[in-house]
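*Asks:* Below you'll find a set of structures to go through.
A short reminder: the numbers here are calculations on the coordinates, not readings from a lab. Just so it is clear, the model here is predicted, and its values are computed rather than measured. Cβ atoms are built from the backbone, for glycine too; each structure is taken alone.
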Structure P
Amino acid sequence: MNHIIREENIQLVVDSGELVANSWQIKSLGDICENLDSYRVPITKSKRKSGSIPYYGASGIVDYVDDYLFNEDLLLVSEDGANLLARTYPIAFSISGKSWVNNHAHVLKFANISTQTFVEYYLNYISLESYISGAAQPKLNQRKLNSIPVPLPPLPEQKRIVAILDEAFEGIDRAIANTEKNLANAREIFESYLNAVFTQKGDGWVEKTLHEVSIEFGRGKSKHRPRNDKKLYGGQYPFIQTGDVRHSKHIITKYSQTYNELGLAQSKLWSKGTVCITIAANIAETAVLDFDACIPDSIIGFVADNTKANNMFVEYMLQAFKIELQKKGKGSAQDNINMGTFENQLFPFPDVEIQAFLVSKLDALSEETQRLEAIYQRKLEALQELKQSILHKAFTGELTNPSTKLRVNPTIKEAAA
């Protein structure tokens, strides 16, 4: 039976036969490898001597040292950390040659490199949730690791499956890297134009404070204590928080919490079009309200004097000055800025007509950037799903027929180039 997996520029055709059940065995991981955890030695940063030998932790290289514990092919598996559940990056990874490993990664040695790679693919494919203990600090202890059942085909089939996966993933990984690069380029183009607007100013631009171009400029209100009192919430008035500002794309179109009448009474309703500036938690993030809403005192509200400033121009301008503003918030126990940060901070303003023109240009570029970002993000998701689909076939026996062949559409080379 032919299985065709498609994703835009990538087409993989896998000819697979039926799984020969009695040729596969289910074995505990501890039975197919040697655990070398007892040889690990953690070294505090202050005691490490710099060198050229990689020093590994739970998720890869964390430093380079001048000595080694191991000098062979090994499989490292994360022992602790949030990534055991999040799976943002691989929890199993192969290393070779001289290395030093701390006590945050299990060290496994296999008799055959093909089995090692087969198990590496398998551990990165399956969910390990049932083997992990600890909520605040997830941990995969040695006993649980050793107990993980692994579906193991005969060695010749392991080698052939690994070869198929290596070939498929090489092309997919190149396509992922290319897509990530395109995604970064799209963002950089917008950032470059945004910065150019405020560094290559024309004639007639005037330096002013935000207070000088506003009709209202001040912190939001949330007087009641405790802030999370349930009596304040669940009404009809949107209550914007710093996370809502951070996750918006210039315009705040949604919210995660609401105030009722009691909540509104101890706060204040800001009008649609207000520029929100975060001053705590995620500092110097900005966005414009698309509806009337309350904001807490961890957010500054700016309402433009329309004869002097365009609210969207101010929001874009603050994005261009974000790094500078964030630097002003450094040096305390928790990064933050406040109203005093803006008291003497001057910003460049052209005539309001020019502001409106620049906003239209920035809006168009921002919209195109977001469109490209959405396309590239969907492609990344599709590529990851493609990986999972291939892995599923590998570990359910669909790649075990000796006639299995992987044909890669020529356009995969274009996608990965």
Structure Q
Amino acid sequence: MIHVFVGPTLAPCEPLLANPAVRVWPPVRHGDLFTDEIRDADTAVIIDGVYHQAPALRHKEILAAMGRGVTVMGAASIGALRAAELAPHGMVGVGSIYTAYMRGDIDGDDEVAVGQAPDGAWDALTWPLVNLRHALDLARTAGILNADRAAGLLKALRAVYYPQRTWAAVRAVCRRQGEGWFAEWLSGQREQDRYFGDLKRTDALAAVRAALGGAAHAEQVAEAPLVRESPYFRRWSNAAARARVDGLVLSTEDRLVYQQVFDPAFRDRWAAYLEHLSRQQADGGPGMPLAQRMTQVSAGDLPADRMFHPLIDLRDEQAVALLLASETAADRRAVAQYADALAWARRSRPGFSTAAVRDEVARELLLRVWQCHEREFDTEASARGLVCQERAAQAAKRLVPGFLEQTERTETTRVG
């Protein structure tokens, strides 16, 4: 399967995208390549992506996808930029824009950036600088501009912030520079051909054709790229982990946090997980029972959960099964309800995020659920794999909207 991340460089009605071997995705963003819907032998063609209104796709996400056997191609927009940056590691670039980045002819994100409607429509609202460069080159070839005038106009157009580089703004800059004739010429060319000067579209179509023709597999570096997993990368992959259970698509991280907070017996689950890790061979060292490992690193005055704070890998099916062994169908329904409450809070309160939830509110939730005294807070959090009360409060913030909604519903029922 060929997965194409695109919009607005190509319109959804583009015939090439209707090929049954192609699956079209919205512009790529941070976390999208972690999906298990992109299988190891698939091809991902990155054309468009977000990087203003949402976190952009990170380089290590691309490296991780290639490391598991996905062929990753890039062209036209952020795909061309990422391909130029990761070409030594096996990402395949296609088209003139990619080549320009590789040669150093262009180097900025603003070269390919466009403003796009926030409602998810595919239309670009502004002109990317690479298309304007191309139009200026075509004008020089047609004798409309000479080299100095084209360079001066390009400098003036580049000074316009990319979300404001509309066609009206382009015409205004041309008039201010005394190049109204160029604007009229360009307008006439676009009336005859709506794609005139659209270098991004040309490159995007070339990339999809190359993927359909299998050219990318021939060019891909034989040796899989090395991916070093930093704590940040593990955090990203955990946040992206999803599973379909009981007909629900749930965040694995949400499910784990729910168990850590609400399962009275999760202390035992965490102790079993630490035992599991201790018995695994890691970093070249032998596995051993947890009690034996503890005697090697302490005098025995601290419990295991206070000495070992492993980074959980939610891609590890065995670890997830162990940590969620006590999860019930009712728990999963509750996770879905809490996720819905959080999503509603984000939609209904502009600017809302879990970081905006006050620490004391999350702390109060945990103390109420765990029914422990303030002085026992750290101990309880550590025994549940949440390290300390500060980390526990940060993890529990995602549950606050749902918890408050549930509490309000309970109080209303009592009053009624």
Structure R
Amino acid sequence: MTNDFRMLPHDIEAEKSALGAAMLTPHAANIVFTQLSADHFYRVKHRLVFRAIVDLYRNGEPVDVVSVCAELEQTGQLKDAGDQIYINDLAAFVPTAANIGFYVNRVRELGTKRIAIEELTRIAEHGYEEISTADDLVSATEDAITRFRAMANDGDVIEGFSTLGSFIDESDEDHDWLIPGVLERMDRVIVVASEGAGKTTLARQVAVQLAAGVHPFSPHTRIPPIRTLYIDLENPPPLVRRKIRHLVNLGREHSGWDDDRAWRWTRPGGIDLRKPHDQHLVDRVIAESRAELVCMGPLYKAFNESGEKPETINGQVARVLDGYRERHSIALWLETHAPMEQQGHRSLRPMGSGVWSRWPEFGLAMRKSKDNPNRVHLERFRGDRDERAWPHHLERSSPWPWAARWDGGFPVEEATSA
């Protein structure tokens, strides 16, 4: 072990420039107020000046050399802060208040590193004490990391945060359609059905058709092809290969097809999205396939049951899926089974937890027709969150397995031009 002394990270000139700029313009004062804390400053006298600036700004008072000196004098801290001469020197030192962003980022970056070093050193020393336990150290380290992350990111712009007025004054963007009139980027769809209703076939068909640039509910309509990923968590690879070969060959007949656009991942044993290892695997296949739509199922095999409440387990999985959706800007098409029949009735709601009835934008239920064995009715287990041109029924067809039908002779063209 070496005995050399290393200076803790800091930049006195950046600290002086940040405080000096805050006393020159209201804009700079606002930046300092919102993005720094007293702990970010290395010099004690700079912490005192910062607190005086914060108190003045918070109370709506002007922030300048005169007001800061008066505030420090009133609290009895002017001498400890370097006296009036030092405060004047701060304002004169800053090259230009226009560079306030650089000064503040520099102070925040080095201050956070310094505090991290000091805190982790304290935790390490505590580890040598006989009274400390491993759990104590883990807990203290996790708490410290949370504080460091907050200090490092507090000044960052919060994405999606604004007044309602400025929000509605922005121009509306066009729909970012994956299926024109039906499915938009980042939508969440859950399809629930009884066994053998054809929900898995529908998911495979949607994944292949979109990769080929074919509208799933209007096969004669060409749309921009997108990248798709089909994740099968139940069936063995040979079975999936046999079932999907016909679909892929149909897709290859279209000019929009490219083998690099359509991907699959088969895990017949399922995964557990509550475990970091499996979370990372899914994140990798989404990233490496560069998917825009992920079709996955059955949902119940995306996690393992445990002693916790179903709402807790399913809520955690939903948050993981939302994380993929946000990071990769993907739409999610999930399939799941309906609960078993009770008292002669089969409820077409997602099996396992009410979380999945609340979670998606579109909750579709495929109910087998009593009159036509080749038809399923496309019902809802929850209300749609937006108006879309979903078909009312699906019928067994050829060459594609499912064909869309609308009540009242609703033209397919209207559905695809919505």
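*Asks:* Ranked on distance in nm of label points 7 Å out along Cα→Cβ at positions 31 and 231, which label among P, Q, R comes first with the largest value?
*Replies:* On the way: P: 6.3; Q: 2.1; R: 4.2.
Greatest value across P, Q, R: structure P.
*Asks:* Something else now. Who wins on distance in nm of label points 7 Å out along Cα→Cβ at positions 127 and 191 among P, Q, R, i.e. which is largest? Before the final figure, lay out the partial values.
*Replies:* Working: P: 3.6; Q: 1.6; R: 5.2.
Max of distance in nm of label points 7 Å out along Cα→Cβ at positions 127 and 191: R.
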